[in-house]
Structure I
Amino acid sequence: MNYYFITGTSSGIGKAIVEELLLDENNFIFGFSRTNTLINERFEHKKLDLSNLNDVSAYSFPDLKDVKKIILINNAGTLGEVKHFGNLDTKTIITSFNVNLTSVALLCNSFLKSYQNLNEERIIINISSGAAKSAYDGWASYCATKAGLNMLTEVLEKEQNLKAKPIKVFAIAPGVVDTYMQDTIRNTKAENFSNIKKFHVLKNEGTLYKAKDVAQKLISMCQNTSLISGVISRIEL
């Protein structure tokens, strides 16, 4: 059995990944989100608020049977409040860092503790963003946390290469995907985000990636990691 642990499965890319994985009876999925509409005998929902670090710290990865492959996909993320620093609510900054970076670090740490010494293939995929390498005004928390996520991934990959039974670790940016986050961006006031016109153009021209297509690509990468171009990479459809 292939076991997948996926955060942010209530909507967007996360939900699309689960729906695609469930088409294969050899997959079992653990989904982490605050809400859930998915029901399947090979899907187990774990209600988890990734902004609550006590809840994240309390989660323990289970012992698994008949393992072929184990994959952790840290997909959940939040753009946060799109405003310039100095105008942000303190709680929204904390929430962004908790969801996008700190909870990911905690889950990676726990995953490694639980499955480091297994012989089966194990993979961690952290969903990154082009914002990790590009500074957008109004997106400071998002850009900073995604940049931190990339560096975390690079360090974990370097550490794993020193292990007897290494776990593969990647950070993959999915491209600009037509999800709720894009709705949020387009509804932002220009005074809070000067590059808003670009995202209206992407929507109007129909160039946004579909969540289903991105999910299929990510699953292919999990099935064959040689399709991933490097520790830090980007999906091209």
Structure II
Amino acid sequence: MAVPEGQAQSELQLRQQIVELGRRLSVSALIVANEGNISARLGENRFLITPAGLAKGKLAESDMVIVDSSGNLIAPSNRKPSSELGMHLCVYRLRSDIHACVHAHPPYAVACSVAGVSLVEPVLPEVVAAIGNVALAEYATPGTNEVAGAISRLVGRHSAVILKNHGALTIGPDLETALFRMEMVEHLAQVVFLAQQLGRVDTLSQAALRKLTQAIHGKSGLPGQGAP
């Protein structure tokens, strides 16, 4: 799904990809019922987002809604945009390099937030290398501007954010990357959960992190590192 640098994706391609992502999120049980939402940047001041009230595993290409940066409906549609539109638009306003957002309710990741178990500490090198720190946002009422406020100070430095007692948000340069990051967050949460059942969670040492940085990114640092 990732598009080579310099090659733009058409609106039809993005609609098709969002339909496929919705199906994959549903099959993977990262969402159930009508949960979750997906969006993509169409161009300057134009965004494609999933509609409110529909099961994301059964979307059609024509179901998607086009809005501007203020949330105004652009394309004629009998659908309303997702109730979490404000969260998506917040990301796009703050990150010009981001072209896709995925919001889901991965059960292990949400359970960790409900139980007060942090996913911020570095545990799995592949997750650290691909995502960096997984941030935790304070609880905010779903579907309100509180959610955008809760993530606004985090998305500048993080590509994955757990929404306390709610869900998770992952962002990326394309839809496939945003989905991969969601899958990795849930995998991390499962590993942490299982490790706790076995009695301990060992985190990567600073020496291990330095070696990982040198091996993958030279001296540029790992993605998403910074205060949660």
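Every number in this text was worked out from the coordinates using simple rules, so none of it is lab data. Everything quoted here is computed from the prediction, not taken from an experiment. Cβ atoms are built from the backbone, for glycine too; each structure is taken alone.
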Checklist outcome for this item: Computing Rg/Rh (Cα atoms, Kirkwood Rh), for residues 157-196 alone for each of I, II, the value 1.36 comes from structure I
Checklist entry - When FRET efficiency 1/(1 + (r/R0)^6) of positions 69 and 213 (r between Cβ atoms, R0 = 25 Å, to 0.05) is calculated, the result is 0.10; to which of the structures I, II does this value belong? => result II
